[in-house]
Structures are given as structure tokens and as C-alpha cells.
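We did not get these values from a lab; they are worked out from the coordinates using the rules stated. Predicted model, so just to flag it, every value in this text is computed and none were measured. Cβ atoms are built from the backbone, for glycine too; each structure is taken alone.
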Structure I
Amino acid sequence: MAANTDVGEDAAARRDLAVRAAVEQGLVGGADSAEPLTCLLDTAGIRSSAAALTGAFAAALAPGTPVLHAFAVKAAPLVPVLRLLADAGLGCEVASPGELALARAAGVPAGRTVLDSPAKTAAELREALALGIAVNADNPQELARLDALVAQAPTTAPIGLRINPQTGAGTIDALSTATATSKFGVALRDPGAREWLVRAYLDRPWLTRLHVHSGSQGVPLALIAEGVRELHALAEEINAAAGRRQVDTLDIGGGLPVNFASDEETPRFAAYVTALREAVPALFSGAYGLVTEFGRSLLAKHGLVLARVEYTKTSGSRPIALTHAGVQLATRTAYAPAAWPVRILPYDAKGAPKTGDPVAQDVAGPACFAGDLLATGRELPLLAPGDLIGVPDTGAYFFTAHYGYNSLPRPAVHGFTVDPGGQVRFSLARPAQSVEAIVAEAGGALGDALL
């Protein structure tokens, strides 16, 4: 536990140094600054999480076991992030033509890319097969489409099927993908499904993989491990029926939850590996290659939103701080605050942690609807105009996946490093969106099209 605490303290110290430096270097500032909002990524933290993932599996797997850790691009679809993770030894899991284009732009090889999606078009499948990208088919109709494509143009791309183990839901229904009626994969426990799956493999020697992903935030490790156990058992059944090692790779998805309540990084990847070893020890024998698809657990803890408090007011005796960070960056928090609470870190206008007696106050965003709140009745030092709020743990699925409500612009994203002397260096990972770009995306050049 001490090691976990040390990691958290190091990350928190880097974060506070970065906030002060961001103010000093003009990346964000007080009332007179043109930059009311920016987002930061701790590159040392990202590398640390990548090393923890690869190290946890390497320590448990039989020597020589093929393993690909493919980052779920949807968690942080930024080319510099994908490039950083590739440099740390990770590939990419993509779920759309856009995500595939991002992975390719980051230089991720086809052989280290996996395509998952429940609604792949024929064109997407054809491209993936031509490039040699691994494909996980979602359903029997997609498998029939692959039959035709493979017959037309034989491919070296690894192909598998996704199953839904139907093992149950976690605490967030929308992120639980192993329920009885999940939209993903072939429902393993439906009548006749298991027999159909075995026959599908026996009829197709080119089907060599199986895929499962039981969900993410809110899904306990034991439930994730149960899905992987079901996957392994099905692979053993298929291979026994085939009389050979037809299924050679198991894609076990990702889904490690993230602690949003403190700086502690828990659960750890090592704990996940331990849960897998207890549930399905044969997974680590070397009989199967492995693919993982983690996203949130690699990036979330290493992102920070920094927003200026523009105004403060009182309504119904409750103080309210109006900031520039809201639904456009923390969409799930605004629409489902009970499931996605965020921490608020108060800083003064110079970027120093703000102290003072705690006062219950709302922290609101800039969007024009009442639910655009980051926190309600949160006990914080009383915020004032020109102060800054930091929203930590936002490196995945928050500011990386912008929501265009009110045509609010995408903020700049800067990676940062801190040298041993405490000096902070920023690198632009995504520029701020201009109002001209917003107009262009909104059909600005086609103004007369509907007249």
C-alpha cells in the first residue's frame, strides 16, 4: 500500500507544479487572460501506467507467450497519445474508420491493431482484411459477410468472434456489456448459441481468435474474470472438437475500473492479473496468445482540466462558481452525476492550491442548461472570480471526447513533463479549436444551401 501512496503523491506533486507553470506560461489564466480553459496530460504518469500493465502480464505469463496490449482509442483519440503509448509498447484497439485513421496516423502497425465494432460496414471490413488488421466479428450476419470477403480475397488478418458471456451487470448499466440482453457479441447462454459457435469455427479454419469484454467502470474484477473464464472454456471446447489448436489467441478486452475518489491508483493491473490467475489459471500457461484492450485505466488518472472561475453568485443562499468547464468536457458527469462524480481541486489565480474554510458551493459550467454542473454543494474554500478549478482523473472519456453543446470550442490539450529540478515543460498535443473552425464544421461555406 505504501508504494501506491508514493505513486499518488508523486503524481499530485507533478500536477501542482504543472498548474502553477501553466499559469506562469500563459496556458490558462485569470480574468485578464485570453485563455480561460486548458487541459493537461501527465506523460510520466501515462508511461507509468503502460509499464504497470505490460509488467503485470509479463510477470505472470509463460515465457514466450505472444501478447498485444491494444489501447482502446475511444478513451483518448489523440494522435500524440497513441504515439506515446506505441513508444511504450502498446498497440491500438479501434472501433470506427476515424479511430483506425488515428492509429495509422500515429504509426501503429496493422499487426498491432485490432478492429472491434458492432456495426462494421463491408468497406471497413474489406480495408481491415486488406491491411492485415485483426478483426473481431460481432454477430452471425457479420460472420456471413466475412465469409464472402475472405472467399473473394484471402487474407492474413487474424479473425475472431466476440461472445457475450451473459455473466451479469456492474453498477453502471450503460457500461455493462455482459448482460443477458447486451448489444455486443454472440450471447453465449442463449439456446443453441454454444453449439452454433463451435460449428462456426469448425466450418471456418480461418477463425482463430475469441473475444470477450464484460464492461468497464462499475464492473468488479471478479465479474470481468468470470467472463474471461467463460471465454477460455469455449476456446478449449472448440479446439477439442477441431482436434487441433484452431483458436490460438484470446482477446480478453479491458475494463479495469478507475478510482475517481482520490489520487490512489486502484485497482492496480497486478490485482487484475491476480484475479485472472485465480479464476482461470490456465490462461497464463502459454497455450494461447493474449490481447488486452484497456483504455480508461491507462489514461484517466493522468488528465487534468484547468478552468477559470469567471463569476460567482449566490442563489437560494447557495454560492455558485461559474466556470468554463462543464458538459462539453465532462458529459457523463453533467448527465449522470451520481455515476460519474468528479473531484474539484481549488487553485488561486497564480496556480497555487487555495486554502480556507470549506463552504458548500456549486461548481457550474458555461453551457445553457441547468444540469451543467460539475459539483453540487461541494465543500471547498470559497471560490472567487479569477481563481482556477482543477478537475483531475479526466484523461480518458472526458476532455478527450469533446461534446459540442452550445458550439463550445474544444480546448487545447498539453502534455507535460517535470524534470528533477521541478521545471515543467509543455508540449501541445491538440490545439484549441477556433471559432472559424466551428463555423466551418457547421456548414459555414454552404450558407445558401437550403434557401
Structure II
Amino acid sequence: MPDTPEAALEADVVVIGLGPGGEHLAASLARAGLSVVGVDRRLVGGECPYFGCIPSKMMIRAADALAEGRRVPALAGEAEVRPDWTTVADRIRDEATDDWDDKVAVERLEKAGARFLRGTGRLDGPRRVVVTTADGEVTVAASRGVVLNTGTEPAVPPIPGLAGTPYWTNRDIVRVRDLPASLAVLGGGAIGCELAQAFARFGVEVTVIEALDRILGPEEPEASAVVHKAFEAEGITVRTGVGVTAVSHEGAFSIGLADGTSVGADALLVAAGRRTNLGDIGLDTVGLDPAARTLAVTKKMRVKGAKRLWAIGDITGKGAFTHMSMYQANVAIRDLTGEDGPWADYRAVSRATFTDPEVGSVGMTEDQARRAGIRVGVGTAALPESSRGWLHKVGNDGVVKVVVDLDRDVLVGATAVGPSGGEIIGMLVTAVHAEVPLATLRGMHFAYPTFHRAIETALSAVS
């Protein structure tokens, strides 16, 4: 297809935002024979491959290898570990991001049959999109409809002094080639904790600052406690329950805290959450609130209150995960191509935080279940006390926790913390999604000696 846009185009579907879900949806619809126009002002593929999941996990993989090397004396003899960040930086640039070039992704999209417009897309009434490109404006009429996948960007809190400093977000830290001597991390969520530990294992002095009373706030308290303890054992300073009052930078950062103390660091990572990109995409032109933070969608991913408009990914508020965006994309694809379900089901949404120990979780926490009015039973098992945990020795911190609806005798949530916690949770995701009776789970075989055998112990401990 030609690269130069015309003043007006027609298509079956216009996709605004080509993150993982949007790219997949646009390419899939084009391969199904629909005419598709995909729009994005940034890199095709979105946050995950260039600034999020992929480069950060490369950092974490390298950092975990260093940690395992340092565990050799407790298990197998002696080892000398010499960190070299250059290997990581080169891999991120060359293998993960092609030096932050999306040429391959654009070619893949166009090969599938979609047309790509690099620019800012904005709704202009039902089934109409105006795209501002480097060559001018293009109006695209969509006969079937428009799909929104505009995603999120780093949220930067309005802390006095912060805006005028050279702070990093995840989009900056993945490009770092020279490590600072010290790093302060503002935010103890998944992103902040993952990157804090990775940098600490490469020899950076790290302080995590979290306004809430614990890190990894959305997770079970038991998970937060295990990770907090592991961080402190590795020399990471964790400050919880204290807000930041001011930030200044004069050669180095000075971060003032609400308790009157301050933290100094050579670099500052702001990992204080994400904000949805909905502010200027023309929601008002289709009868929606332009100040909305998320869009309410049906089980078919149609935006409630608008005609022929779909939304997928972070902006739906169902979980800011790549796998959620891909899942919702497949639901929308079925609707747009006239297939019959299955439609969206969020009972067993899973997630993983790739700290060491890893945190895998699914469904409701104990607190969420109680607040939902469920008669709750819980069971826990400490991973070090399991057969595999005892064998594993160093690095075996962890816990398995299950949350049961006692009236229905099914799991509604679970957490697995420990080595490969994100993998251990897989079985529990199935149990929550399929509503497998507790009695059935208790009657299963659990391979010995594996980490997931701790699930059996947790199930047996349900009160």
C-alpha cells in the first residue's frame, strides 16, 4: 500500500493504538479479509516490546543469573561474579528493540494486509477518525467501526520540584548504558520493585520509596512481606508509609520525605503507576465523557454508550497487562468478524511480578473476597518448608496462599510466591477459571518434589 496518505480514506475498521493487542487485532482482521487502517504516533508494538515487559525481563534475567552465581558458596563451592551492564544494554538495544526502531513491526502489519498511518488518531463522530500525520490530516471512515487501544503512559505525580529534574521513567531506564552509583525508586509496585532489584544486583545502591504501608500493594500481604524481606537481605533499602514532599537536583537528587527525612541518589526512577491515554482522542464526539479514566465495555468489548466503537487493553480498566490486551483483542476480533464467542470473562485474571522471589497471582485476594461478601476460607503453605524448597535452600523464600468461597467450595483467588512463582500459578488459574471443586483439587496427585506441591499443603490447610 502507498505510504503517502490521501485526504480521505475508507476502511472496514480503524484501529487507534497499535500496542500488542491493537497490532494483533489489526493484522488478524486484515488477514481475515477486512480492510484495516492502523494508527499510532509511537512505535508499532507499543510499550511492552520497547519499554516494558521485554527489555525489563532481559534486565531481570541477567540480574537473576548474578544472584545465582552468588549463591554458589552455599551449595556447590566457590564462584566469582563480576557484573557487566554492557551485555544487558547491548541485548536490549540489539535483540529486543532494534535500537527502538519499529520497521520490522510495520512491515509485519502491512504484510498482513493492513494500512499503517503514523500519526495521532482522534475520533470525529461515530465511525470517523481524523489522523494528523507529518503530511497533514487524513479522515478515515470506518464502515464497521473503530477500535481504541490507546494504552497508558507513565504517571508522574505533581511533587514540588520533580518536573524540573532529569528523572527517569521506564521509558528512560531501559536505554541506560552507564549505571549510576545509587538509585532511588519512587513507587513500590511491580515495575518499581522489579527494576529496583535488577539494578541492586548489578551493584547499584537502591532505595525504594512507597507511600502505602507496604510494597506490592495489590498483592496479598504475605507476598509483600516475603519480597520486602528478600529486598532487605540483598541490601535494598525499603521505605514504606511515607510520601515524597519535594525533589531537587543539583548534580544529584535529593528527595524530601513527609517524615522530615530525605533520600539522596544519583538517579531517580519514577514508577508511580500509569495513566490512560484518553484525554484527547475525541470521546466527546461520540457521546462519551472526555475526562473518563477508563472506558466501560461489554463482554464483546463494545464501548458502552457509543455506537460501533470497541476498546481493548489498559483503557478498559481490566488489568494493564499485555496478556489482557491480547485476550481482549481476540474477543473483539470474534465480534467484528461475526463469530460466536467465547466472550470476555475476568474471573481468573492472572499476573506475575518478576522479582526474586517471583509473585504469581490470580483472581481475588482474601481482602477483596471478604469485601465482596464471600464466606472466605484461606490456606497457606511456606515454600521453604516444602520438599522442593528444602532442597533448593538459598533463594527458596516463598508462600502459596489459596482463597476459597466456602459456600460454593471453589477457589476464587490464589497467590504463589517463590522461585518460578509466575509458573506455579498456572494450575491455580485453571482451578479458579474452571471453578474446580476444592474436594477435587485435594484429591489430585502433586508431583514430588516440586514447588507446586506446596499447593497441596495450602489446600489441606483451608479453614
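Some values worked out for this structure:
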quantity	calculated
Per mean count of other Cβ atoms within 10 Å over residues 340-347, the highest-valued of structures I, II	I
Structure from which 3.4 was derived, distance in nm of label points 7 Å out along Cα→Cβ at positions 28 and 236, options I, II	II
Read-out FRET efficiency 1/(1 + (r/R0)^6) of positions 148 and 196 (r between Cβ atoms, R0 = 25 Å, to 0.05), computed value 0.15, structure in I, II	II
Structure with the greatest value (metric relative contact order in percent (Cα under 8 Å, 6 or more apart), set I, II)	I
With mean count of other Cβ atoms within 10 Å over residues 60-67 derived as 12.2, matching label from I, II	I
Comparison of I, II - label where distance in nm of label points 7 Å out along Cα→Cβ at positions 164 and 372 is highest	II
